[in-house]
Structures are given as C-alpha cells and as structure tokens.
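Trainee: Each structure below is given as structure tokens.
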Structure I
Amino acid sequence: MINKNKRYKLYEFVVEDLGLKIIKGEYKPGDTLPNEEMLSREYDVSRGVLREATKVLVKKGLIRLKPKIGTQIQPQREWNLFDPDVLIWKFEAGDKMKFLENIIEVRWIIESEAAKLAAERGGEEEVSIIRSNYDNMVRFLDDKDGYSYEEYIKLDIKFHTSILEACRNELFSQIGYTVRQALLTARQSDKKDIKAQKETLPLHLDIVNAIENQNPEAAYMATQALVYEVWGEIKETISGSGFAQK
C-alpha cells in the first residue's frame, strides 16, 4: 500500500510507483497493466484517482490506452525523456553513472551554446541579472556560518537559468531548464563542501565576463571548462563512494 502521509496528492503516489516500475522493467513494453479494479485495490485508491494517474502517465509517454486491449506499456522510444519525473525515475532506476554522464553531455552542448547566444543576444538587463546572480553566489560562499549546500545549488541553478533566458530562445531555455531540474536529484553525487564550490567560482566568473564583453567564443569555452570541471568532481566523488552501484 502507498504511503499517504507524504505531502502530495493521492494520484501522484500512483504515478510515481507505476512510473518507476515501468522504467525498472517490472512492466515491459507491450505488457498491459492490471485492470482498474485490481489496481484500485492494490493502491487503495478510488477509480477516479487511478484515472488521474493514468492521464499523467499517458502524457509522459509511458503508457497508451488501447480499446479492447487495455492500458499498454510503451517502448522506451516513446517515453518523454525531457519530462523531469521521467529523468529522475531513470536516475533512480538505472545505471547512475551512465545517467550522470548523459546529463553532463547534454549540459556540455546546451549550456555552452546558451552562453554563446547570451553573449551575442543578451540585453543590458539580462546581462545585469547574470552578473547579479554570480555576485549572490560569491556573497553566499563568503558566509561560512550561513553555508548550506542546498541553498548554494539553488543559487547556482538560478545563475545558469539566467544565462538560458538571455539566449532568447524559449525552446532552448526549456530544454536547459528541464535538465537543470533533473540535476536537483542527480547532484547528490557532488562534493558538498564549501571549498569545492569556491573552486568553481573563477570558472563562473569567466562566463560572466565573456558574456558582458559580448565574446561568444570565450563564453562557449568558459562554459565547457566549467562543465568539464564539474564532471571531474562527480567522477572523483562517485569512485570514492560506491555511489554508482546504488
């Protein structure tokens, strides 16, 4: 039975449990889910709740409602891998090292190009926001007593999001935002000490300076250097923790 004491709606428990089971392969492509009556008993929810969960899973591309057949599991090629929930489930269910490698590869492409476009297209206000977000990171890391890894990550994501927005391409920005949301879960592999975060500040500053100076190539290269540094830290952390086997 699902835990109903958590702070989200009943149908979301069903969505998460079924989503993970599908991605783990407990239900395979072409399989049909048990009928509504059986699932309602299994999760101790009404059929109305179950139908809400089904709608969500259809939108995520994990299942398909087929007349006279039932609710059928979709092949992986149909899954919406840019859906934040699907990304997180992939992370939780599979090879975490491979997942992180894929995320870093996407960051390498998306964020580098976004920084390049921000340097070309960013207006005065947008560039000012990027600089302000960087300054906030610096001030936060200067306050040793007030340091919190979770708060730092929020500031870091805000910084990178402002670059995505400055590139003035809403589709580009949405893809980058989705990847960043997935990293909120995936970055549990990061080094969580203030020294490691401070070491990346010069790389962040290089990006800011390049965007301010309207130097697209420098912004591109600076972002690639930052992502490369982060990937090195992740691999080092994972190799020393056994994280990849969890």
Structure II
Amino acid sequence: MKIITWNCLGALTNDKKDAILKLKPDVLVVQECGPQETFPEGFQPTGQEYIGDEGQLRGLAVFGFNGFQTERLDDDNKPDIKFFLPLRVFKGDLSLTLLAAWAWHKDGQYLDVFSAAVDHYGPIIGREKMLFLGDFNTPGTDNDLASPTPDNANLKKHLEIVTKMSQKGVKSLFHTQNKVEHGKEKPEDATLYYKSDPSKPFHCDYCFASDDMEKRLKVIEIGRPEEWIKFSDHMPLTIVFDL
C-alpha cells in the first residue's frame, strides 16, 4: 500500500496531477487542493473526501485509488483545527484509520493548531492501524536546516507534542526509520523549501504512525527538489507499507 502526502501549493493543476499520479498512489493526501478535482482517464478515485472553508478555493483532500475507499469519521465543526480530516480507509478486509492534516492558521500559529488537533483527536491517535500525516508547518521558521537555531521555543513546543504522541505509541516514521532526532534533520531531509528557495530548507511534513504500522513500513522517502520544486515548495512524502 502506497500513501503520499503533498502540499501542492495553491491548486492541483493538471501538470501537478500528472506528476503525482506517476508515483501511483493508493491513497493521496493533498493540501491546498480545490474542492472539485477531476482526474485523467484511467486514474479516477475510488474514494475521496474534502474539507475547506466556504468560498475558499484551497483546502485538504484525500483521494483513494485502486479500489481504496474512504469514510469520514466525524462531521464536527472545529473552527480552530478545521483542516484535519479523520477517515477510515479500506479495501476488502484491509482497514486503517487515517488522520489527514494541514496545520494552517491565518496568523501563522501552526504549532497551536497542531497541539489542539492532538488533544482533540487523542482517542483516534491512540488506535491501532493509525496514520496521522500531512503538512504540519512545524517546528517553525526559526528551524531553517541550513542555519538552525538550537533549542528554540518552537522546536521545544514541537518536541512536547511529539512526546505526547509517542506516549500513545505514535511516532514519525521518517525519524524512526532514519534514526534522526526531531530538529536535527539535515538540509537534504527538507520537505519544504520556503518560497521555493533551495537555500531555505525545512522539515515540516510528517507521517506519524502507530507501532503496528511502523512494523509494516517498507519505504519512506522525500521527493527531490530538482524534480518537484517547479511544482511546489513542498516535496511529496511517499510511504509504502506491507499490508
């Protein structure tokens, strides 16, 4: 099973669709996506969900392909954490919980949004066969991997949230797989090049997973900027499981 999360920067245009579909996702999570997306012939979703503000052209979407279907797990009005989408993703006997994320805030208070979502969705985050993935916009603009600021306040808060999730048995797959500490990623580990500037690398897109999903992990990889920066300042994060 291949899952991809990608902030497509502004709109999922046809050239971006063509590029991301070449990776052949079973489940695709897209931030900054439009509410009514169409796909080329042969790539019609078998399940899809969308959440966004009324009148806003950008939101959070989840698409299932290759027979994977989606079922929304709540319809709560959550104005402070509106771009989080809890789903059951299933195909045949395979079923897992997916909490898709876009930690967006008009005033840039992304860590507050992330923390509030972890508190709100605590029971879901503690489930078996659970993935919590997307663009978290964290730990913040003072953690530029090209010139990091050690022990900054944003990183400290990020680590507190990560610790809270680890107590539920949920960890970042990139960090466990590569034995990298949060906040100590290398520039080549960037998932974001701020405003498409290669000299401004950040790691802010994650796939957090329950212990049983971690054991099923085969591959987790970040798209390379030489291929993706022409489409978005975020790189796609691809995760493959043996399920």
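No lab work stands behind these numbers, since they all come straight from the coordinates. On a predicted model such as this, the values are computed, not experimentally measured, just so you know. Cβ atoms are built from the backbone, for glycine too; each structure is taken alone.
Trainee: If mean count of other Cβ atoms within 10 Å over residues 60-67 comes out at 21.2 when worked out from the coordinates, which of I, II was used? Walk me through the numbers before you get to the answer.
Mentor: Working: I: 16.5; II: 21.2.
Traced to structure II.
Trainee: Also, I was wondering about something else. With FRET efficiency 1/(1 + (r/R0)^6) of positions 156 and 196 (r between Cβ atoms, R0 = 25 Å, to 0.05) as the yardstick, tell me which of I, II scores highest.
Mentor: Ranking I, II on FRET efficiency 1/(1 + (r/R0)^6) of positions 156 and 196 (r between Cβ atoms, R0 = 25 Å, to 0.05), first place is I.
Trainee: Of structures I, II, which gives -5500 when helix-only ellipticity at 222 nm (-39500 (n - 2.57) for each DSSP H run of 4 or more, over all residues; to 500) is computed from the coordinates?
Mentor: Clearly, the read-out refers to II.
Trainee: As an exercise: FRET efficiency 1/(1 + (r/R0)^6) of positions 92 and 220 (r between Cβ atoms, R0 = 35 Å, to 0.05), calculated from one structure in I, II, equals 0.90. Which structure is it?
Mentor: Clearly, the read-out refers to II.
Trainee: Consider the structures I, II: one of them gives 12.8 for mean count of other Cβ atoms within 10 Å over residues 28-35 as calculated from the coordinates. Say which.
Mentor: The read-out comes from structure I.
Trainee: While we're here: If log10 I(q)/I(0) by the Debye sum over Cα atoms at q = 0.13, 0.16 Å⁻¹ is calculated from each of I, II, which structure is the one that comes out at -0.88, -1.12?
Mentor: I
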